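Enquirer: Next come the structures, one after another.
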Structure I
Amino acid sequence: MTITGLPLHPLVIHAVVVLLPLMAVLTVLVGVRKSLRERVAWWVVAGNAVILGTTILAKQSGEDLQKTLGGKIALEHGQIGSLLPLFALVMLVASTAVAVTRRHRSLGPVAVIVSILASAAATFWTVRTGDSGARALWAR
């Protein structure tokens, strides 16, 4: 996949690298701040759904680029990157749990803790994926 002759993957990954950690911070803020939870929890869910779609597009475009380059990019990056949509999915599910349980005293705190852990894990995996991709590219 290309856009005006440029591979789509480098274009899409920049969106993931910026937006996923940003959504992770917003997910945590909405979880820990009750006033935000009431007003914007479902907006965060929508944002996390967009991020999930973006990570899937990054994964698919990376696989296409890998085929185009004939395996010149390190296999490790592809393996690490293929898991990123799963982390984004977990963050989406956790933010949905926060939105659904925002008025429940017993379930709300559990959902918030899960969303914090999911956001931290998704951010960590984004950094790990990006680092492995940069190392693969610059080590050639």
Structure II
Amino acid sequence: MKVAKYSELSIGQSAEVVHNVTEEDIKVFGDLSGDYNPLHFDEEWAKTTMFKGRIAHGVLTAAFISTAIGMKLPGPGTIYLGQSMKFLGPVRIGDTITARVEIIELNDEKERVTLRTTCTNQKGKLVLDGEAMITLMKLD
């Protein structure tokens, strides 16, 4: 497995991962997190909310950003230092989410990278927008 190196990064590099959100994703995420909010699990209850039906956990959507960072850009060896994000729209079962990361700043002194992080649905609607700060493992 190739580990990412800071010297190989440049502003404007980007990567994406695409994921189709399933019922199983929501169940597994609920089991892992312990978050069984009826907004995610009870269709009848969720119909009474502003969303008019069940939605996926926001942090489940954010997890696709982690996949893009840890597996694509910069990739293996990345250490997540921080993430800011805004949830801009609901994600529903059956939605296809594209998580995109783009390098917007390089701090050569500290070897830290700032990434714009976004998720869009199959209609091109932005459902998550944010920034991540990462660094890379230094191998001997």
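Taken together, the values in this text are just the output of simple stated rules run on the coordinates, not laboratory data. On a predicted model such as this, the values are computed, not experimentally measured, just so you know. Cβ atoms are built from the backbone, for glycine too; each structure is taken alone.
Enquirer: Given a value of 3.7 for distance in nm of label points 7 Å out along Cα→Cβ at positions 3 and 35, point me to the structure among I, II it was derived from.
Expert: Working: I: 3.7; II: 3.1.
Going through each structure in turn, the value belongs to I.
Enquirer: Distance in nm of label points 7 Å out along Cα→Cβ at positions 27 and 115 computed as 3.0: which structure among I, II?
Expert: Numbers: I: 1.0; II: 3.0.
Clearly, the read-out refers to II.
Enquirer: Using mean count of other Cβ atoms within 10 Å over residues 51-58, single out the structure from I, II with the greatest value.
Expert: On the way: I: 21.5; II: 17.6.
Across I, II, mean count of other Cβ atoms within 10 Å over residues 51-58 peaks for I.
Enquirer: For which of I, II does relative contact order in percent (Cα under 8 Å, 6 or more apart), calculated from the coordinates, equal 29? Walk me through the numbers before you get to the answer.
Expert: Values: I: 34; II: 29.
Label of the originating structure: II.
Enquirer: So, one more: Assign the value 18.8, calculated as mean count of other Cβ atoms within 10 Å over residues 43-50, to the correct structure from I, II.
Expert: Values: I: 18.8; II: 11.4.
Structure of origin is I.
Enquirer: Ok, one more. I have -6500 for helix-only ellipticity at 222 nm (-39500 (n - 2.57) for each DSSP H run of 4 or more, over all residues; to 500), calculated from one of the structures I, II. Which structure is it? Write out the running numbers ahead of the final one.
Expert: On the way: I: -29000; II: -6500.
For helix-only ellipticity at 222 nm (-39500 (n - 2.57) for each DSSP H run of 4 or more, over all residues; to 500), the value -6500 is produced by structure II.
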